[in-house]
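The structures considered in this document are given below.
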Structure 1
Amino acid sequence: MENHSKVIIIGSGPAGLTAALYTARANLSPLVFEGLQPGGQLTITTEVENYPGFEHGIMGPELMDIMRKQAERFGSRNELKIATKVDFSVHPLRIWCDEEMYTADTVIISTGASAKLLNLSSEQKFMGYGVSACATCDGFFFRNQEIAVVGGGDTALEEANYLTRFASKVSLIHRRDSLRASKVMIERAEKNPKIHFLWNTVVDDVLGSDDNGKKSVTGLRLRNVATHEFSHLVCTGLFIAIGHQPNTKLFEGQIELDSHGYILTKGKSTATNIPGVFAAGDVADPTYRQAVSAAGSGCMAAIDAERWLEHL
């Protein structure tokens with residue numbers, strides 16, 4: 001059949017490319033649709049120091065390039081295409097990239113999740129250069145520095161507490177006058193002498209320098225939503241902690257999702273409610289959201305898909 005593959009992988013972050021590596025080595029010749037952001041979230045990070053095997057760290061885009069080449073070495077077919085429609089009600093499973101239809105015996109979904117951001121142009125400019133959406137990824141780089149966290153839920157307080165291991169001061173910026181986090185998280189943050197609260201406040205702009213491509217954050221312009229007054233906060237880092245959004249809009253009505261939009265998988269497997277469709281990485285993981293855990297689940301999805309094919 002034209003445009004038919006045994007395995008189609010939607011997404012090309014650590015989960016998708018690990019799934020591609022394993023299915024390629026199993027002689028399944030996977031087809032990978034790389035999507036809107038080839039390489040996933042690691043392509044907007046700078047140095048990655050917590051991925052096993054790289055003693056001195058590695059740049060995020062370089063790591064993903066190595067993963068892609070490794071998968072292609074064994075026969076993975078990676079294409080710069082975006083899946084725009086799926087039909088999982090029939091077999092072979094159907095996937096469209098615009099007007100072109102592809103079919104597959106199995107599909108591995110690894111479209112990831114996107115951090116909710118503030119939608120500031122300066123935020124994008126300094127992403128990876130002082131602006132981050134992952135404290136466990138980047139907190140180490142801010143040892144003995146003053147930084148800020150935006151958010152008011154459990155995630156924001158968890159990240160603020162974690163960052164006090166490194167930073168000398170953490171300013172928690174919240175747009176309301178009270179937190180929506182759980183009581184235990186609020187009490188823990190209030191008892192932490194390094195955390196300072198800025199109420200009724202939003203980030204209006206990220207300030208920094210760009211000296212011959214060497215970008216760095218120097219502070220924030222803040223706006224009080226009650227008084228509409230502007231103020232300046234000196235800091236070298238900004239962590240966005242207002243939640244994540246799984247990239248599952250494409251699969252609504254096709255795959256069983258939880259109340260937050262994450263794909264539900266069966267037991268300890270990567271199987272979804274649709275036979276032959278598997279999910280790996282952040283798209284099915286609201287808890288850990290790490291490159292190494294995504295890669296691990298990509299391996300699991302590949303093995304699950306291979307075994308499912310064997311039973312056909």
Structure 2
Amino acid sequence: MLLRYMPLTFKSDIVRLRYFSFVFSLLLVTLSAAFYGLKNFNYGIDFKGGIMIEVRSKNPIPLATVRSDLSKLNIGDVTVQEFGSANDLLIKFEQPENGLEGKDLVVKKISDTFKDQFEIRRTETVGPKQGKELIQNGILAILYGLLAILVYIWFRFEWQFGLCAVIALLQNALVVFGYYSIFQVEFNTTAIVAVLTTIGYTINDTVVIYDRIRENLRKYKRKPIPDLINLSINETLSRTLMTSGTTLVALFSLYFFGGEVIASYSLPIIVGVVIGTYSSIFIAGPLLLNFNLRLLQKEEDTP
């Protein structure tokens with residue numbers, strides 16, 4: 001089988017490349033922060049406020065057709081997505097400048113255009129205040145997630161492992177945010193989900209590597225720490241690459257065949273999986289060299 005061509009263990013000198021990987025990571029984070037300062041995010045209606053209309057069609061309507069017809073109404077940026085079933089759609093557009101009168105006019109335009117195709121079930125207004133609250137809650141969700149991971153790794157391993165894991169995860173989150181800022185992809189609630197998914201996926205690979213490092217600390221009492229970390233990463237590298245590879249196959253399938261809404265959601269997760277795999281290999285493990293793991297090795301040697 002094809003997977004048999006993947007060696008069980010590698011002999012790469014990953015630790016020796018740590019300074020290059022540290023500099024590369026610093027450049028990625030700096031670039032992400034720079035673009036955020038220059039462009040900020042392209043906030044979606046969820047965050048900057050707007051109008052949401054839920055409609056139900058008698059028969060399934062292709063989303064491309066609905067988007068094309070809505071673009072002819074000149075009502076600004078509009079997003080359309082399925083809502084529950086193929087017959088239920090959610091239409092979102094920006095709050096018109098002339099307030100309630102403009103909103104009613106836009107809703108009437110949509111109703112008149114599609115009166116033979118679907119009925120409007122409900123209309124909701126999302127204000128800027130609600131958008132700010134969503135942003136704050138999203139940031140808090142990410143910070144709480146990182147804190148929970150720090151505590152978990154601390155108790156399962158040692159505080160050095162927890163700190164290094166959070167540094168690597170924070171880099172991944174910032175790079176995914178940078179993707180949204182650099183390419184001006186609409187930043188909405190799915191962006192928060194994409195970041196949390198990236199963090200959750202990456203910590204799984206990191207824990208596997210850390211677990212092997214802990215095992216080798218017990219197994220090789222006199223082995224130099226750089227060699228021990230390098231050996232641990234190489235021993236788990238085939239597992240990391242195969243796991244990431246199969247995950248990317250699924251994500252690329254969603255991107256190419258899942259439709260516009262699924263594609264816009266899956267692409268940032270693809271970016272997150274790639275950068276997460278890189279960080280678990282080249283960042284999370286080598287960062288431990290900045291802490292005195294020799295003390296842990298001696299503790300393991302103490303009866």
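Of the structures labelled 1, 2, which one yields 31, 10, 5 when semi-axes √(5λ) of the Cα gyration tensor in Å, for residues 125-172 alone is computed from its coordinates? Derived from 2, not from the others. Here Cα extents along the principal axes in Å was calculated and came to 79, 46, 33; which of the structures 1, 2 was it taken from? Computing Cα extents along the principal axes in Å on every structure in 1, 2 gives 79, 46, 33 only for 2. Taking distance in nm of label points 7 Å out along Cα→Cβ at positions 29 and 117 as the criterion, which structure among 1, 2 has the greatest value? When distance in nm of label points 7 Å out along Cα→Cβ at positions 29 and 117 is calculated for 1, 2, structure 2 comes out on top. When distance in nm of label points 7 Å out along Cα→Cβ at positions 77 and 277 is calculated for each of the structures 1, 2, the largest result comes from 2.
Computing helix-only ellipticity at 222 nm (-39500 (n - 2.57) for each DSSP H run of 4 or more, over all residues; to 500) across structures 1, 2 gives -7000 for structure 1. To which of 1, 2 does the computed value 26 (relative contact order in percent (Cα under 8 Å, 6 or more apart)) belong? Clearly, the read-out refers to 2. Looking at structures 1, 2, which one was distance in nm of label points 7 Å out along Cα→Cβ at positions 109 and 261 calculated from, given that it came out as 2.3? The value was obtained from structure 2. When log10 I(q)/I(0) by the Debye sum over Cα atoms at q = 0.13, 0.17 Å⁻¹, for residues 69-156 alone is computed across structures 1, 2, the figure -0.61, -0.83 traces back to 2.
Read-outs: derived from the displayed coordinates by stated rules, not from any lab. Please read all numbers here as calculations on a predicted model, not as lab measurements. Cβ atoms are built from the backbone, for glycine too; each structure is taken alone.
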